[in-house]
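Presented below are the structures under discussion, each in the form of structure tokens.
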Structure 1
Amino acid sequence: MIIGLTGPMGSGKTTVLDVLIKLGYKFVTLSDMVREEAQNLGIKEERENLMNIGQSLRHKFGPGVLAFRALEKVKSAGGDKWVIDGIRNPAEIDEIRKIPGAIILANTAPEDMIIDRIRSRKRSDDTFDELSIRRKLRREMGEGEPPDGQQVGKCIEMADYVFNNVMPFEKVEEEFMKLYNKISNAN
């Protein structure tokens, strides 16, 4: 099964991905496709730069280009249990849905919880200023973005399943497994 994973930064996608890896899934992230392009262009890998590069790639090659590139990696690596992480545009979902049986999973959390998570995770590319985080979240969700830009809000609406990741960290795996079992039984 191929699972496309979407959701805003700080919503807990990495935690969900870790559970899927335990279940034997391999993964590729659309951000990796963007990072490869940043390296090729000699551009520093900061969130804002990566967002702009991703948008540029979508504009130049079509809004589904990152998913297309990720699927090429999946096909060349083989195997039947994959997660394609970091979906940010509906065309990426359309590209993934070309694969029979692929499902789209949205991971969500309330904005205030996301802000707290971002502030506490202390990643080097995160800002800790609340207003800056809110701006980045809104941009990621699609505010002020062109159709070929980031549209995570629309991606969430298109998801086959939504995991509302609002529980304490130590409960995420248990709660996610309830949804995963439902997904597995449906497929």
Structure 2
Amino acid sequence: MIRFVVASDRMLVPDLNATLPGRGMWLSMSRDVLESAASKGGLARAFARAARGPVILPPDLPALLQAALVRRVSELLGLARRAGQAVAGYEKAREWLRGGRARLVLQASDGSEAERARFLSGANKTIFVLCPLPADALGRIFGHDQAVHVAVAPGRLADRLLIEANRLAGLRGQQPEGWGQAAQARDEFPAPSP
């Protein structure tokens, strides 16, 4: 879900960090929800009703949200790289994956399906696998021309990346790879209670 607020000029503003002042209105980041509400004009009415007054929707709201989420994923991944919590490249990321140091794996959305599957062969089934960015965007974050495989260590940055990449996938009408597997594995082998 993404929080929205209404600015002083009555323009609807996405609040990705949920920190802007004002009354927040939440919307599910599902492409189906966004498109159906927007096509029927119901989105503006719903926001106006929640804001208790007229609301101006940006004409390109889905594109605006997608650009903001891509930027957010890139920023978080950059922070993880600078903190030493993320590595890129087949060998480095595979080493983290085999050593159990990875909480999640990001793979280039335009990478080869066969190569992505080969990279994950034998990996722990509870690893989250996400494909939010193309290879050139991942590469820029790590100072390379391209990067197809990125491993991210457990921690708050990994958790935020999971949330933001899930929002982006929902907006694009995709389901992150491995998301269901990881959830299923947690259900089959629950963490011990304290």
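Just so it is clear, none of the values below were taken in a lab; they were calculated from the coordinates. All of these numbers come straight from a predicted model, not from anything done at the bench. Cβ atoms are built from the backbone, for glycine too; each structure is taken alone.
Upon calculation of distance in nm of label points 7 Å out along Cα→Cβ at positions 30 and 150 from the atomic coordinates, which of the structures 1, 2 produces 1.1?
Attributed to the structure labelled 1.
If FRET efficiency 1/(1 + (r/R0)^6) of positions 54 and 94 (r between Cβ atoms, R0 = 35 Å, to 0.05) is calculated from each of 1, 2, which structure is the one that comes out at 1.00?
Structure 1 accounts for this read-out.
Quick check: -14500 is what I get for helix-only ellipticity at 222 nm (-39500 (n - 2.57) for each DSSP H run of 4 or more, over all residues; to 500), calculated from one of 1, 2. Which structure matches?
2
Which structure, out of 1, 2, was relative contact order in percent (Cα under 8 Å, 6 or more apart) calculated from, if the result is 23?
Computing relative contact order in percent (Cα under 8 Å, 6 or more apart) on every structure in 1, 2 gives 23 only for 2.
One of 1, 2 was used to calculate Rg/Rh (Cα atoms, Kirkwood Rh), giving 0.94; which?
This value belongs to structure 1.
One of 1, 2 was used to compute volume of the Cα convex hull per residue in Å³, for residues 22-85 alone, and the result was 92. Which label is that?
Structure 1 accounts for this read-out.
Suppose mean projected area of the Cα convex hull in nm², for residues 78-173 alone works out to 7.7; of 1, 2, which structure was it derived from?
The value was obtained from structure 1.
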